[in-house]
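The next part holds the structures, each set out as structure tokens.
Coordinate-derived values only; no laboratory data. Since we're looking at a predicted model, the values are computed, not measured. Cβ atoms are built from the backbone, for glycine too; each structure is taken alone.
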Structure P
Amino acid sequence: MRRAAVLLAMLVSVSGFAFAHVGAHPSVHDTVAGIIQRMQNEIPVEQLTRITLDEVLEFLTADEREILGTEHLVFTVNVPVVLTVFRQAEPAEVVYWLEERGFEKSELTAEAGGDVYEGWQKSFDAGEIGLGVNSLSGSGDHYFVCLAAQNATDAIELSDIYPGQHTVGTFRVGERPYAGWDERVLEKVPATLDGQVLLRGDQDKRRSAMLTNIFRATEYPATVVPDQVVLTWSGDPRTTQTIQWRTTDLIEGGAVRYRAPGSGEWTVVDAETRPLIAYNTANDPIVNRHTAVVSGLEPGAVYEYAVGNGTDDTWSKSATFQTAPAVAEPFTFVYMGDAQNGLDTWGNLVHKAYAEEPEAAFYIMAGDLVNRGNERADWDSLFKNAAGVYDHRPVVPAIGNHECQGDQGPWMYLELFDLPENGPAGVPPERAYAFEYSNALFVILDSNLPAESQTEWLEEQLATTEATWKFVVYHHPAYSSGPRRDNADIRALWGALFDKYHVDLALQGHDHAYLRTWPMRDQKRVDSPSEGTIYIVSVSGTKFYEQGEFDYTEFGMTNVSTYQVLDIQIDGNRLAYKAYDIEGDVRDEFVIEK
């Protein structure tokens with residue numbers, strides 16, 4: 001688990017990083033974090049979850065309005081200028097500071113990406129200029145700025161630009177109006193400003209002061225009684241078991257007790273306890289997360305365990321876990337694509353899987369476990385609906401794009417799951433990892449990151465294993481089921497390694513329509529699984545997309561939530577795959593024999 005992440009979370013607003021502003025200027029990000037905490041403390045929950053923009057503006061202090069209106073983008077100009085802020089036209093929010101600071105809406109417009117941006121103008125003397133946040137509601141693209149010298153013979157020079165992501169260009173057709181975003185260029189600019197100085201916007205900062213539509217009340221607030229008990233692996237599955245759970249922050253410590261079933265004597269292991277702070281959870285912003293790693297276990301053994309705070313009267317109801325076998329033995333596991341939406345219905349599906357396949361060793365989830373990855377209400381619902389399953393069988397998650405909600409990355413996901421830290425150098429721990437179970441290798445990748453950041457490490461895992469079966473899990477498909485989606489870099493970089501080292505199955509999500517490819521090698525169909533890799537796209541939630549027609553599709557369907565059972569059988573080196581719907585009917589199946 002990323003232990004440092006909670007420290008970041010304590011400073012983060014729900015829509016941006018809380019980096020301190022270097023120098024004499026106050027930090028917008030710290031100010032936003034303070035506003036959110038103050039709203040949490042002073043506004044009733046029922047009002048907080050539906051607070052309006054007008055109510056937010058009334059709530060802000062004069063100092064907060066000043067900071068949000070002047071400290072978002074700061075720079076120095078060497079000569080007097082006419083400054084034009086180009087903001088996305090209605091219905092995007094006209095942020096309050098434009099009119100308050102004397103900007104006037106002009107007749108000037110620019111166009112980029114088919115959108116219209118209206119110009120708001122004001123004259124400034126030479127010196128430091130500070131502009132405000134993009135919006136308080138999170139609406140609209142970030143603004144960009146054009147500067148024209150008041151004296152036409154003056155040459156404009158900008159310096160001391162903060163933050164440094166805002167870069168300088170020329171205001172003309174074909175120029176990028178946003179730093180770090182190559183997909184949008186200026187398609188139309190006013191003739192009177194053509195060729196003037198452009199200060200690019202930063203799309204990543206467009207919601208950095210979002211203060212409406214951010215608060216949600218969780219249906220499942222924490223109590224002093226442990227809940228959200230979840231098994232994962234952060235070490236060797238043969239000899240360790242990681243257990244995590246939560247309580248209210250009134251419970252300051254935790255422990256696990258475990259034993260062989262019926263053996264009588266318990267062994268107690270202390271947990272590491274850290275706060276999980278999510279100020280956008282209106283009715284329960286701070287909980288304590290407890291994580292214990294039980295080690296020195298016997299391979300292939302069943303243990304019973306309970307969690308609590310270490311005192312006799314606080315232990316939870318006992319559950320069980322089983323370690324991985326020391327040698328190759330037959331096993332099954334369950335694989336699911338995006339849960340994301342309709343988590344109560346997904347809960348029925350995962351319980352159906354557990355009832356039908358009680359011996360399944362673990363549950364793979366190929367990303368987008370929830371819809372709003374940095375809002376705890378969604379995770380509370382997921383864990384509530386997985387109760388009775390994920391406290392008996394480990395979950396093996398991959399990161400989807402919805403875990404990366406907002407600007408701060410998947411920090412909440414990384415706090416909730418304690419996972420192996422054996423991933424690629426240069427990639428944050430736990431975002432990619434690998435483990436072996438019986439005679440199979442499992443490599444979990446983060447397809448939100450550049451594919452090349454994990455390619456060398458992926459090849460190391462595939463080249464050095466002696467496992468009979470090789471599975472790679474990631475979110476964005478190498479072969480999409482959707483008609484307008486494609487991840488060519490994943491297909492080229494990772495697919496080449498799948499070919500080289502004969503990966504058996506690629507387990508994917510993201511596209512919300514079930515797809516199974518023919519065995520593929522060198523991006524072409526081959527005759528049998530012994531020659532190529534089969535790529536699966538699965539969805540286990542209730543959001544569905546249309547299916548495209550592709551020559552690589554052997555079987556596809558949509559509007560069906562499924563879970564997939566993979567049964568690894570040692571005799572004859574046989575893998576039996578079946579995809580079940582929520583009624584328990586088999587919707588797809590195949591067999592691989594080596």
Structure Q
Amino acid sequence: MNDYSDFSSAFHRVFTRDPNRCVNLGVEQNLASLPDPSESARRTRLAEMKELLTRLALVQPHAMSEDERLDLELAQLHLLAAVHRDTYEWAGGHAARHTPSAGQDIGSGIFLLLTNDPRAGSDRLADITTRLERVPDYLAALLARLEHPVERWVSMDKEKVAGLPSLFSSVSAFAEREGYADSTRLTRAITRAEAALASYVAMLEKLPAIREFHVGAATAKNIVRLRGIDLGLSELHGIARDYLTRTGEQIERLRVKLCHKYQLAPDTRVEVLEAFLNQRYAVAAPGDDLDVVLDRYRQELALVTSFVEKSGLFPLFEQQDIRILKTPAFMLPSIPAGAMLPPAPFRSGPPTSQIYLTLSDELLNEHTALSIPVMIIHEAMPGHHLQLAAAAQHPSVIRKHFEAMDQAEGWTTMLEDYMLDRGYMPELADEARFIGKRDISRIGARVGIDLFFMTGDKSYLELGVPCDLSSEDPFVAANELLCTVTGFSAARAQAELNWYSQERGYPLSYLTGNHLVWQLKTEIANRQQGKLDGDALDRRFHEVYLAAGNMPLSSLRRVFAASGLL
């Protein structure tokens with residue numbers, strides 16, 4: 001009997017119950033099902049996770065390798081976080097009672113089966129058809145679960161549901177191209193699903209909605225701790241305040257330099273300079289053809305990939321695929337500008353990522369010749385795609401399941417500066433850094449807003465930024481901070497706030513990760529001085545980071561120590 005192997009198998013079974021998770025992971029089971037939103041499913045899930053925690057306590061670690069012991073610690077953290085997520089309460093109930101999720105639960109799995117599944121079209125369509133047939137029962141179970149949905153989240157779900165018919169039309173078009181034999185059944189399933197969704201929205205609107213979504217300081221501390229972040233809330237707030245001060249000083253130095261370069265008035269305000277650069281380096285979209293912007297991203301991906309390959313600074317894959325798509329309508333409320341779906345860790349073949357871009361006339365200023373390279377660096381190469389593709393290759397089943405947002409976002413936000421420092425787009429480095437610093441200021445604001453949204457303590461919004469925080473509406477106050485710091489459009493800011501409100505602890509992971517990665521790099525550089533430096537040190541740092549698999553940066557320090565770098 002192998003305690004480690006047996007536990008890993010049991011862990012994998014528990015975390016592949018959810019059909020949408022199976023699609024994301026590349027696990028070919030439960031693909032014809034929808035998630036079960038019922039209260040009984042939640043109780044069953046909790047019982048399984050608690051049983052695993054009990055089983056974990058009985059595992060004998062003394063006969064295991066250091067890597068296996070670390071895996072079990074990660075498994076415990078993952079389980080404790082999942083149990084906490086399923087049980088903490090506010091406003092008289094746990095999150096499931098307050099969270100309408102039809103648009104996401106129905107749309108995400110179907111979209112991935114349609115766009116990112118290597119199986120034959122007929123097999124994928126069969127699973128999609130069965131999923132659509134189950135929509136009415138799913139919606140009935142969801143409505144039975146909901147008691148007092150959060151008002152903002154009701155609006156979000158209604159908007160996502162409104163985007164589902166366009167997804168269903170894409171499914172129908174795919175079925176026609178494939179000559180799907182069961183197309184009549186598919187059409188009938190879509191018709192019934194759309195009718196059930198219309199009824200769901202009508203009933204959702206009748207439920208007594210609440211505005212309260214703060215969970216309190218004690219729960220917030222647990223959320224942060226269970227993400228593997230060993231920093232207190234006030235410490236995180238201080239890091240954010242210092243970061244925004246430093247970044248503001250960098251922006252001011254760049255403002256002076258760029259005003260001189262472009263012969264603008266010396267007192268030109270930051271917002272005016274940003275608008276000037278956005279207009280000067282806009283990507284022309286003739287006839288409102290936003291596909292031109294997608295093409296520009298694909299061209300930039302080729303340029304960045306070539307630069308990374310020639311640099312020799314990163315371990316790369318011989319074969320890989322990065323797809324760039326418009327954000328589907330049902331995902332628009334919670335994807336402000338761009339996002340990515342990483343390679344499925346349990347799927348064989350070249351690692352494949354999908355990057356979603358939110359495009360509209362209003363958001364074209366978010367997609368310029370200055371911002372597009374930074375987006376590609378962050379989401380694709382050598383950012384999320386490379387790091388998460390490498391993590392997907394790690395043999396540990398537990399690490400394939402683990403989500404470490406401070407590690408992932410710390411890597412990508414570090415690279416936004418690092419790649420410019422290494423000479424990418426040298427002719428426009430100052431312009432790109434100015435626009436990038438304006439945009440990345442969001443990660444400082446995110447800490448304050450995330451802490452405020454979790455605790456309800458408005459003092460977390462006080463980050464040394466002069467703005468009006470007086471509104472009693474938490475979204476209005478948070479919007480004031482975010483827009484003052486970044487200059488985001490109204491649409492971008494509202495989408496940002498939407499997902500901040502639901503993904504507790506994730507928004508603050510960006511700056512936390514950035515802070516900890518630079519701290520780690522500095523410590524390693526000091527330790528290796530005179531032994532390993534320059535390109536050789538950078539290459540070794542990247543190798544160890546990428547080979548470690550998914551884990552919080554607090555755990556990653558142990559990996560670097562074992563490598564001899566720390």
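For FRET efficiency 1/(1 + (r/R0)^6) of positions 75 and 171 (r between Cβ atoms, R0 = 30 Å, to 0.05), find whichever of P, Q sits highest and give me its label. If we compare FRET efficiency 1/(1 + (r/R0)^6) of positions 75 and 171 (r between Cβ atoms, R0 = 30 Å, to 0.05) over P, Q, the biggest value is for P.
Using P(r) over Cα pairs in 10 Å bins from 0, in percent, for residues 267-434 alone as the calculated read-out, with 9, 36, 36, 15, 3, 0 as its value, let me know the right label among P, Q. This value belongs to structure Q. Here distance in nm of label points 7 Å out along Cα→Cβ at positions 51 and 475 was derived from just one of the structures P, Q, and that gives 4.1; the source is Q. A value of -5000 for helix-only ellipticity at 222 nm (-39500 (n - 2.57) for each DSSP H run of 4 or more, over all residues; to 500), calculated from one of P, Q, originates in structure P. Consider the structures P, Q: one of them gives 11 for relative contact order in percent (Cα under 8 Å, 6 or more apart) as calculated from the coordinates. Say which. Structure P accounts for this read-out. Comparing structures P, Q by volume of the Cα convex hull per residue in Å³, for residues 27-106 alone, which one has the largest value? When volume of the Cα convex hull per residue in Å³, for residues 27-106 alone is computed for each of P, Q, structure Q gives the biggest number.
From P, Q, which structure was mean projected area of the Cα convex hull in nm², for residues 83-410 alone = 21.2 calculated on? Checking each candidate, the match is Q. For the read-out Kirkwood radius over Cα pairs in Å, a value of 24.9 was computed from one structure; give its label from P, Q. Structure Q accounts for this read-out. Calculating FRET efficiency 1/(1 + (r/R0)^6) of positions 147 and 187 (r between Cβ atoms, R0 = 35 Å, to 0.05) for structures P, Q picks out P as the one with the greatest value. When mean count of other Cβ atoms within 10 Å over residues 203-210 is computed for each of P, Q, the one that comes out at 23.0 is P.
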